[in-house]
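Below, each structure is written out as structure tokens.
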Structure I
Amino acid sequence: MDKEASSMNWSIENIPDNNIIFYRMHKQYYEDNPEIILGSGFKPQGKAMSTDWKKYSTPEQSLLRASSPNENRIISMKVGKIRASPLIIEHSPSKKYCNRAHTDVLGLKSISRSKKNRIREYLASNSIWVLLSEEKKRDIINKNIEEIKNDNFESIIDEIISDLKKGNNFEFEIELDDLYCAVAPLSGDRDLKELLLESIKGLGFFNVKVNPGIEIIVNKLKEIQENYRKAKKISLKHWNVLLNQATHQGETE
């Protein structure tokens with residue numbers, strides 16, 4: 001395994017005004033009129049609106065991060081245009097979700113309804129659809145299914161256990177990043193996915209903060225392995241349902 005390639009110590013970068021970010025919008029905001037981008041579709045999740053920076057993500061990769069790609073579209077926005085509004089753009093790479101492109105758009109929270117509506121309409125008028133064919137969406141879903149089928153999660157866990165027994169904590173620390181990336185494509189059971197992600201985070205806590213003993217960590221790793229098997233089974237079922245839906249939708253068009 002390439003230890004340098006697996007490390008995710010990504011720095012927060014300044015995003016130039018002439019760059020592009022991608023935003024996912026659910027079909028509830030466009031299915032009645034697919035040509036129009038509605039301002040109401042720009043909604044923060046928590047404190048920020050979640051987007052992906054084009055420098056580190058394609059529109060296809062951004063769409064794949066949706067739990068149901070066939071029910072979403074991608075919107076392209078120029079950074080300088082967004083900054084011309086009261087909104088703030090901050091690059092915020094997510095180690096947890098293995099996403100270097102992740103970028104927050106801040107400023108739509110805790111403002112008056114009238115101001116929020118004005119900003120949303122401004123975003124809509126300064127955005128364009130990145131149109132992906134139904135065939136392309138099916139390809140994206142297929143790719144994710146293959147990635148889940150061919151993951152090496154369990155072998156990474158086995159490597160970590162082997163490293164721990166050798167007393168090699170550096171190997172343990174680096175390989176945790178690979179576990180985040182293995183869990184990232186999963187969907188279908190958000191609670192189980194979050195449990196896995198938090199468990200991996202907890203392993204990092206063991207490694208950096210405390211030494212509970214090898215046996216405790218190994219048992220925790222085996223528990224995570226078993227939960228991953230369950231999550232993988234649920235996720236593959238979920239993605240295959242989406243693939244069938246996308247295939248039937250394509251046949252009727």
Structure II
Amino acid sequence: MKYSEFWPTEPFSEVIFNCWKLDFQDSSAPPLELELLPDTHASLVYINQPYFKDMKWMGSQSKNIKVLAIPGSIYAGMRIQPWIDITKTIGDKRSLLNSSIKLAPAGQDYFMEWGPTELFKGGWNHSIWEGYLNQFIVRQELTVSPVIKEICNQLLDGVRIKDLSKKIPSSIRPMQKKFLQITGLTMTEFRNINRLEKTVRIVYNEEENVTNAALTTGYTDHAHFSNDFRKYMDSTIGKFLTRPEHSKPASAAGKKE
């Protein structure tokens with residue numbers, strides 16, 4: 001099983017956070033249940049299983065996600081930036097929270113015109129993908145909400161919710177309502193999920209210990225992070241990182257003390 005990601009360049013990066021692919025081509029392997037972190041991005045997901053193909057919009061996820069990966073399959077998708085308004089395509093993002101809907105036939109037909117084989121074979125072909133993204137953004141009528149983009153960036157920078165009105169020319173209540181409509185999440189959910197994901201990535205990718213990673217991302221202490229992780233994942237970070245899909249090669253360096 002191989003997982004890879006591709007980050008588009010500007011101007012596509014303002015709309016598309018990243019593209020991802022999970023290649024599970026070993027047909028002799030047993031099915032594998034994957035547990036994923038909550039995600040503040042809505043995604044367009046392509047499923048290519050031996051006897052089933054589908055495309056769907058998946059909403060933002062405010063809790064852990066469990067999916068069953070089938071051997072001989074490819075799963076791929078695009079994560080949409082949280083400040084993108086997709087109301088004309090699927091309606092209010094809040095209605096899609098923790099759920100999914102099938103992509104309209106016109107969208108599926110357009111995707112098939114480009115050819116999944118070309119899009120997903122081997123490594124990431126940037127020119128092919130960005131050509132597809134350019135047309136996809138236009139056809140799906142994806143538009144940037146400048147105010148929500150600014151709020152998202154402020155929250156990611158650690159600005160407190162109650163202080164946003166000092167930086168954004170609007171009162172907090174209308175901002176919260178608009179934020180919920182565009183992102184599908186409350187400001188608190190958005191802040192907490194991003195902080196949780198960032199901490200886990202530091203622990204996993206940089207092999208930092210949990211306490212140091214948590215303090216770096218704004219948690220008050222180890223217990224604060226652990227409580228947050230259990231709230232969203234119903235588990236501990238130790239159990240999460242020892243799951244089979246998160247295993248690293250034996251040559252990987254040990255965790256820092």
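Out of I, II, choose the structure whose coordinates give distance in nm of label points 7 Å out along Cα→Cβ at positions 156 and 228 equal to 1.6 when calculated. Working through the options, I get structure II.
Where does the value 29, 27, 16 come from, among I, II, when semi-axes √(5λ) of the Cα gyration tensor in Å is the thing being computed?
II
Each of I, II could give helix-only ellipticity at 222 nm (-39500 (n - 2.57) for each DSSP H run of 4 or more, over all residues; to 500), but the derived value -11500 comes from II. Structures I, II were shown, and Rg and Dmax of the Cα atoms in Å, for residues 148-211 alone at 12.2, 36 was computed from I.
Work out which structure the value 17.0 belongs to, where mean count of other Cβ atoms within 10 Å over residues 36-43 was derived from one of I, II.
Details: I: 17.0; II: 20.4.
That value comes from structure I.
Throughout, read-outs are computed from the coordinates displayed, never taken from laboratory work. Here the structure is a predicted model, which is why all the values come from computation and not from measurement. Cβ atoms are built from the backbone, for glycine too; each structure is taken alone.
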